[in-house]
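Before anything else, here is the set of structures, which you'll find just below.
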Structure I
Amino acid sequence: MTRHIDCLNTINGQNPIDAAVLCYSNAMVVSNQVQPHCRIHCIIKRGGHIDYLVPNETELVFSVRAPNLRDLDFINKRLVDCGEAAAQATQTKVDFQFPQNELYNYLIHNQVLANAFEKEAQKVGIDFSSRPETDLIIYRTTDLGNVSHKVPLINPSFSIGTSAPVHTNHFTKAVAKSSAQSLTLKVSLALSMTIIKYLLTPSLQQEIKQQFIADKQQIENINKT
């Protein structure tokens, strides 16, 4: 068995693959140093097309999750440091792109609206034995977060009777079960009844609006600090 290796660039210490690997490793170190409510995801999107040729460039894609812009900016700066350090170590060049249209705001759940939904959900037999106060808070990347800064909303999660993580084949199979369909219909009914309750109750509308204003002010204060 033979293998042809293009060592021309690696002799000069310029291998974009090395830079990508170093950047990825650095970023994973940073991911262990951020706050528990923050997340760093990364893939090496381009790392060459032919195994015996050193590519001219590589590309990494990062997704960062944080509950506010302050933490998000802090992590972004750390990741820039990771890229620059990898480039310096391998004598390569690094370029950063921050697509503004892919920035999703922190999802604001309106607690007053959530309480109204809970009451309607209990009426149709939904179990709330697992209280939100004791559950792990999950931060999702969704454009619904942008909407939540314009109007009050909720984005409730519910059990379909499986412990399988979402975005897995096991969860896909669980969703197709009749028991999961029954639970989904219950939640849909509770959401519909919540909408009717909102439309017919001006005092509830006012409470939801006041909570929305207070939540927005709190987020703005955090981002300013």
Structure II
Amino acid sequence: MIISNYHRFIFLKTQKTGGTSVQLALSEICGPSDIITPISETDTLIGRGKAHQNDDIPKLWQPRLARFKYLLGFSKKAAGLLYHQHMSATEIRAHLDPHFFDSCRKITIVRNAWDREVSLYFWTIRNLKNPPTFREFVHRYVSNPDRKTFKIYSIGGRVVADTVLRYENLANDYADFVVSLGVTDIPTLPNAKSSYRTAEKQDYRSFFDKRSIEAVRKRQQREIEYFNMTFE
């Protein structure tokens, strides 16, 4: 997640949509006062982008409960005193000057829900010795199903992202966004987190039957309807 004072944009990072690659690239045009949340050590090893910076939530916007937890000995992360990767628009606005939030461009990435489910599956099982089948994974219980999708870029059910990059056209959409900021030297997108789904596994449609198609449709209903997504 990025909050750029310099370019006045907020990058709302959804899950399994190429967000880490975009964050690494966008961090290269960020200024010293911009907020960049940490990513995993593995991702920083690709040698691109800035390390995290300024991710402490300013004292003015710190929740009282978070400060109390910190005084009790919790780490800043555990107490909730840090901006973090998949922070929702609702959370960010509550921990930031709301006037600044409202005046900034909000950018996010959206991916076909069924394709994203396959990607999430391979990411989830990457270190499991006895992984579930894909259909078992699809029919798992999820208590807050759109926490890292629709809820990332909406507030109270209303989409607040005014710039939406489509995963299926990510390189071009990303480049267009950077140009719109007045940046002429566009950082190329690195290829982060791309090794968990091999070439022969790219066609998401081959993983689904009718029940699993509907399971994803129900789970991601708001995003699917808002962006008119289809399985085909």
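None of the figures in this text is laboratory data; all of them are computed from the coordinates on show. Here the structure is a predicted model, which means the values were calculated and not measured. Cβ atoms are built from the backbone, for glycine too; each structure is taken alone.
Tell me which structure, out of I, II, gives 26 once relative contact order in percent (Cα under 8 Å, 6 or more apart) is calculated.
Considering all the candidates, the number was obtained from II.
Say we calculate distance in nm of label points 7 Å out along Cα→Cβ at positions 36 and 76 for every structure; which of I, II gives the highest result?
Top value of distance in nm of label points 7 Å out along Cα→Cβ at positions 36 and 76 goes to structure I.
A value of 7, 22, 25, 21, 14, 8, 3, 0 was derived for P(r) over Cα pairs in 10 Å bins from 0, in percent; which structure in I, II was it taken from?
On the way: I: 7, 22, 25, 21, 14, 8, 3, 0; II: 7, 30, 35, 22, 6, 0.
Among I, II, the structure yielding 7, 22, 25, 21, 14, 8, 3, 0 for P(r) over Cα pairs in 10 Å bins from 0, in percent is I.
Here mean count of other Cβ atoms within 10 Å over residues 20-27 has been calculated and equals 19.4, so which of I, II was it run on? Each step should come with its number before you reach the end.
On the way: I: 19.4; II: 23.6.
Structure of origin is I.
To test your reading of the models, identify which of I, II gives -16000 for helix-only ellipticity at 222 nm (-39500 (n - 2.57) for each DSSP H run of 4 or more, over all residues; to 500) when calculated.
Traced to structure I.
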